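Every read-out reported here was derived from the displayed coordinates using simple, explicitly stated rules and does not represent laboratory data. Remember, it's a predicted structure, so these values are computed and weren't measured experimentally. Cβ atoms are built from the backbone, for glycine too; each structure is taken alone.
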Structure I
Amino acid sequence: MATNLVVRNVEEELTLALKQQAAAHGRSAEAEHREILRAALQRPKRRSLVEFLLSMPNVGEDRDFDARNIQG
């Protein structure tokens with residue numbers, strides 16, 4: 001279900017920037033506003049540090065990365 005959204009007290013410079021961006025994308029300011037809201041609010045969920053670390057491939061043993069074992 002679509003809902004109307006009213007945004008009050010928007011600075012004139014911001015309104016002008018919205019209209020210019022909308023024109024550059026070939027759409028109305030209202031359509032541009034909807035797209036900006038959609039992009040900002042429907043981003044993929046950020047992974048936690050644990051999820052990120054668990055997604056990393058296993059590329060060796062801890063000793064492979066020990067600076068004391070570097071020959072040079």
Structure II
Amino acid sequence: MLDLELLSVVALMHDKPEAGLVRGQVGTVVEVLGPEVFEVEFSDDSGRTYASLPLKAHDLLRLHHEPLHEAA
């Protein structure tokens with residue numbers, strides 16, 4: 001199970017050609033739609049949304065910008 005919540009930063013694990021998205025594109029979880037289903041928004045560097053779609057957890061990889069725990 002993927003630990004996602006609102007505003008989690010994620011990367012797409014699979015191409016979604018119907019949405020114009022390719023593997024590796026980065027988005028933000030903007031809504032939890034149900035168990036393991038999330039609305040993810042993809043925006044450019046200027047903050048303009050170019051895609052927003054529901055995705056299942058298995059389509060996503062959560063990205064981390066800080067260590068999950070302190071180093072010993």
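Can you spot which of I, II the value -14000 was calculated from, given it is helix-only ellipticity at 222 nm (-39500 (n - 2.57) for each DSSP H run of 4 or more, over all residues; to 500)? Walk me through the numbers before you get to the answer.
Working: I: -14000; II: 0.
Label of the source structure: I.
Ranked by FRET efficiency 1/(1 + (r/R0)^6) of positions 3 and 59 (r between Cβ atoms, R0 = 35 Å, to 0.05), which of I, II sits at the highest value?
That would be structure II.
Could you tell me which structure in I, II was used to calculate semi-axes √(5λ) of the Cα gyration tensor in Å as 21, 15, 12?
II
Quick check: 10.4 is what I get for mean count of other Cβ atoms within 10 Å over residues 11-18, calculated from one of I, II. Which structure matches?
I
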